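**Q** In structure tokens below, several structures.
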Structure 1
Amino acid sequence: MTKPRVFVTSKIPEQGLKILFENFDVQVSDYDGLIPKKILLEKVKGIDGLLCLLADPIDKEVIEAAGPQLKVIANYAVGYNNIDVEEATKRGIMVTNTPGVLTETTADLAWALMMAIARRIVEGDKFVRAGKFRGWEPMLLLGTDLYGATLGIIGFGRIGQAVARRAIGFKMKVLYYSRSRVNEQIEKELNATYVDLETLLKESDFVSLHLPLTKQTHHLIGQDQLKLMKKEAYLINTARGPIVDEKALVKALKENWIRGAALDVFENEPEIEPELLELENVVLAPHIGSASYNTRTKMSIMAAENIVKALSGEVPPNLVNIEVLKKK
């Protein structure tokens with residue numbers, strides 16, 4: 001009996017690949033870097049399952065190229081804005097993601113970025129390596145205290161709440177803005193206050209983004225919003241790049257509307273606004289929010305198990321487009 005065919009667009013941790021190889025005829029891309037669209041269109045022909053990355057554009061063209069036997073698209077990420085879910089649903093294709101597993105790791109990274117930009121860690125590292133350190137100086141690389149500051153969190157789901165939980169130890173005042181308000185018990189546990197977006201931007205010393213990319217959140221943070229922020233404030237983005245208008249952010253950083261920013265994601269990833277690379281008051285990370293050994297391994301297992309369930313005729317545990325079941 002012929003095994004179902006699965007294509008994986010990039011090498012992932014071995015534990016996930018092992019599950020796939022035990023069950024299917026698997027091909028893993030050997031392309032060095034993100035697989036180009038032209039190659040992807042060739043590789044997906046005739047497959048039953050596709051395991052892809054957030055950076056892979058799984059649009060109508062790719063779905064059509066795969067053919068009518070494609071049953072599942074498993075995204076190796078929580079977000080899935082790279083997939084044309086509507087088109088997949090029309091064709092009866094299940095779309096899955098990897099939620100929950102990267103909550104704490106991404107919250108850790110948000111805090112790492114927050115502390116790095118506030119205490120000028122990257123600048124300090126460059127300073128020392130350049131041989132400029134002459135000893136302790138009273139005015140050398142003065143930064144900003146996190147302890148007792150006001151943290152504004154935009155998007156208060158799993159990750160936003162995990163970031164707030166860490167703020168308790170720093171005695172921070174936590175403000176949050178989200179599509180819907182959480183219950184009073186969670187607010188009490190996290191010492192968090194629900195406010196509107198304008199209030200959050202005006203009152204926060206640190207603004208951290210933790211919301212999905214949608215039509216409504218695209219460029220949610222633009223020129224008008226950046227001008228509302230304190231001149232001493234910092235913007236942290238570990239969510240999705242296009243939530244921030246990158247050109248407006250460059251202007252804000254160059255003209256000192258805000259003190260600094262720390263970004264793990266970018267508007268036109270993997271390309272970055274060239275002027276950002278020239279600024280000292282921004283910390284840039286290469287989309288490593290979930291990049292710990294444990295988390296990336298758990299993600300690989302979760303994505304693989306989603307494919308196993310789907311190709312076994314069962315409902316995968318992390319099905320995104322539940323409405324696809326009506327077509328079965």
Structure 2
Amino acid sequence: MTRYLIGRLSVFIIAIFLLTVFSFSLNYFFPGDPVTNMSGIRSFHSNYPLIVELRAGNENIGIQYLQYLRHLFAGDWGQSLSYGTQVFPDGIQHFMASMELIALSLLVAVIVGLPLGVFAASRFRQKTDNAIISLAMVGYSVPVFWLAQLLILLFAIKLGWFPITGQINPLYGIEPQTGSILIDIFLSHSDYKAAALQDALNHIIMPVLILAIMPMMLLLRLMRNATQDMLQKPFVKAARARGLSEWRVLVKHAVPNALQSVLHQTTLLFSLMLTNSIVIESIFNWPGMGNWLIRSIFERDYPIIQAAVLMFAFVILFFNLMVELYHGWRFPIVRHEQYAAR
């Protein structure tokens with residue numbers, strides 16, 4: 001496991017290094033002064049010492065990159081060109097808002113998609129299996145933005161069940177502390193926490209369900225195919241021959257082994273959810289990273305664009321690392337296949 005861990009961490013560190021190089025290079029791809037693009041500071045007279053420091057390595061690209069890394073790890077990601085606020089604290093709040101949405105959507109997708117996939121595999125090529133797979137194909141094929149508009153028209157405008165925009169009604173006066181509205185409600189000193197929590201849940205239900213549909217259908221298909229493949233393996237047939245019930249064969253033997261191949265696809269699933277969250281956040285005006293990035297692109301706020309791209313890429317790389325480490329720890333065959341002796 002140590003060799004596998006060192007190998008995965010080495011790949012992760014190299015990827016982060018290349019990511020910082022790309023992020024640093026964006027300062028020279030954007031139009032305008034690279035120092036302004038990097039720091040977000042327009043008024044050089046009021047910030048003269050900082051500008052001198054930033055320009056100190058102007059003749060040496062290596063010194064500029066080291067200075068960039070120093071500010072990056074210190075949490076000094078510059079100022080917004082549009083609002084004049086610090087990018088890093090704002091980015092953390094937008095990041096937490098996005099992770100709240102993605103985590104809840106992933107939870108819904110796993111709770112619904114995996115059991116449905118196992119159930120479809122247990123009814124292989126029967127009418128129930130065909131109906132579930134057809135539903136999965138439709139759910140996976142429908143564009144997220146179109147589905148969101150349809151559900152808004154039905155549940156928000158026609159029936160009036162859910163609100164359309166934002167995290168919570170501003171009248172509750174919940175001050176943003178972490179960016180996650182559910183956590184902020186528990187941390188607040190409001191006398192109306194229960195009502196605020198109910199209102200926040202009403203706001204979050206539609207974005208979570210819409211964001212969860214595509215990964216749910218993908219998990220359903222992956223789990224169904226993996227489980228059905230495991231049911232044809234010799235060790236499963238041997239378990240049936242020993243007199244085990246079909247339920248015990250499914251739960252004790254087929255499903256745990258099927259999860260190995262499904263788990264390996266979660267990195268693609270997370271990347272898909274992160275991409276779709278940009279669309280969902282823009283439609284529902286959810287204050288997450290996607291909405292933050294889209295707004296900064298329209299406003300040409302280069303420090304925010306740079307920070308959002310950096311955070312998006314880092315989250316994907318870190319999630320991939322965690323999945324690979326868990327995969328290698330939980331399933332020793334993964335390590336043996338990679339480092340087996342020839």
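Where a number appears in this text, it was derived from the coordinates with a stated rule and is not lab data. None of these values were measured; they are calculated from a predicted model. Cβ atoms are built from the backbone, for glycine too; each structure is taken alone.
**Q** With helix-only ellipticity at 222 nm (-39500 (n - 2.57) for each DSSP H run of 4 or more, over all residues; to 500) coming out at -23500, pick the structure among 1, 2 it was computed from.
**A** 2
**Q** With FRET efficiency 1/(1 + (r/R0)^6) of positions 194 and 210 (r between Cβ atoms, R0 = 25 Å, to 0.05) computed per structure, which member of 1, 2 shows the largest figure?
**A** Top value of FRET efficiency 1/(1 + (r/R0)^6) of positions 194 and 210 (r between Cβ atoms, R0 = 25 Å, to 0.05), among 1, 2, belongs to structure 1.
**Q** One of 1, 2 was used to compute FRET efficiency 1/(1 + (r/R0)^6) of positions 162 and 274 (r between Cβ atoms, R0 = 30 Å, to 0.05), and the answer was 0.80. Which one was it?
**A** Going label by label, the one that fits is 2.
**Q** Follow-up question, since we're still on this one. I have 83, 64, 37 for Cα extents along the principal axes in Å, calculated from one of the structures 1, 2. Which structure is it?
**A** Computed on structure 2.
**Q** Work out which structure the value 3.6 belongs to, where distance in nm of label points 7 Å out along Cα→Cβ at positions 90 and 250 was derived from one of 1, 2.
**A** This value belongs to structure 1.
**Q** When distance in nm of label points 7 Å out along Cα→Cβ at positions 146 and 186 is calculated for each of the structures 1, 2, which structure yields the highest value?
**A** The maximum falls on structure 2.
**Q** On relative contact order in percent (Cα under 8 Å, 6 or more apart), which of the structures labelled 1, 2 is highest?
**A** Of structures 1, 2, the maximum of relative contact order in percent (Cα under 8 Å, 6 or more apart) occurs in 2.
**Q** Going by distance in nm of label points 7 Å out along Cα→Cβ at positions 82 and 242, which of structures 1, 2 comes out largest?
**A** Ranking 1, 2 on distance in nm of label points 7 Å out along Cα→Cβ at positions 82 and 242, first place is 2.
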